[in-house]
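Asks: Structures given as structure tokens follow.
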Structure I
Amino acid sequence: MSPSAQIRPSVREIADSAALAAAIENPRAVLFKHSTRCPVSAYVIDEVMEFAEDHPEWPVYVLKVIEQRPLSNEAAERLGVRHESPQAFVLRQGRVWWHGSHNEVTAEALQQQVGRA
């Protein structure tokens, strides 16, 4: 992870099923599935952190897929979207409004999608 990609204090890291449920059940949230071993994910997390900084009204959650494999699988099952990483979701009322992976995940793309959500 690049130095600028450090998880911001306003971003919540998902470490258990209760935190995953809170993210999914939030009235609106962004969930980012991050691979700490993937160079693309290292780039994309910078984009997610930029979005989080610019949109404090949207809770942003990060799920580290290598360290939390069972939770990553649970997220895929609960959201009904095949696992990829990096992968981002815009969630509204417990449902997937938008999801994208790899280079589809940019601060601009997230901003556009939350504007529509």
Structure II
Amino acid sequence: MVSDEILRTHLQELRRGTVVVASLVALRRPDYGYALLQRLSDHGFPVDANTLYPLLRRLEEQGLLTSEWNTEESRPRKFYRTSEEGESVLGRLLTDLATVQTSLTGLIEGADR
């Protein structure tokens, strides 16, 4: 029987790439880091803050996200939003994800025959 640790490792690997896609989709509506953590988790993408915040910085450096500070509340918050370039990359990623899903379905159905 496969250990829980091995399964956990493979699930983590599987989800790692999808967090970028999920973040770009979620940030079509501007949000700040902690709220994004909650929203991703609520939709089945549990992410650790120590993973998400560096990811947000990297996506911003790549031009896939824009950010701005909201200082109107008692505590300033940095809001992120998917940029136009981020939308373009997201479209390509979603297309590729659909292709991967189709390929996997073909393998699964082929294995059942």
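Asks: For which of the structures I, II does the calculation of FRET efficiency 1/(1 + (r/R0)^6) of positions 73 and 97 (r between Cβ atoms, R0 = 41 Å, to 0.05) return 0.70?
Replies: On the way: I: 1.00; II: 0.70.
So the calculation was done on II.
Asks: Ranked by distance in nm of label points 7 Å out along Cα→Cβ at positions 17 and 33, which of I, II sits at the highest value? Mind dumping the intermediate values first?
Replies: Numbers: I: 1.8; II: 2.7.
Comparing I, II, the top value of distance in nm of label points 7 Å out along Cα→Cβ at positions 17 and 33 belongs to II.
Asks: Still on this structure: Can you say which of I, II returns 25 when relative contact order in percent (Cα under 8 Å, 6 or more apart) is computed? Please report the intermediate quantities before stating the final value.
Replies: Numbers: I: 32; II: 25.
Attributed to the structure labelled II.
Asks: Assuming 60, 34, 22 is Cα extents along the principal axes in Å as calculated from a single structure, say which of I, II it is. Intermediate values should be presented prior to the final figure.
Replies: On the way: I: 31, 30, 25; II: 60, 34, 22.
Here the read-out was taken from II.
Asks: Assign the value 12.0, calculated as mean count of other Cβ atoms within 10 Å over residues 41-48, to the correct structure from I, II.
Replies: Values: I: 21.9; II: 12.0.
Label of the source structure: II.
Asks: Still on this model: Have a look at I, II and say which one yields -22500 for helix-only ellipticity at 222 nm (-39500 (n - 2.57) for each DSSP H run of 4 or more, over all residues; to 500), as calculated. If you can, show how the numbers build up before the last one.
Replies: Working: I: -12000; II: -22500.
Going through each structure in turn, the value belongs to II.
We did not get these values from a lab; they are worked out from the coordinates using the rules stated. The structure presented is a predicted model; accordingly, all values stated were derived computationally and were not measured. Cβ atoms are built from the backbone, for glycine too; each structure is taken alone.
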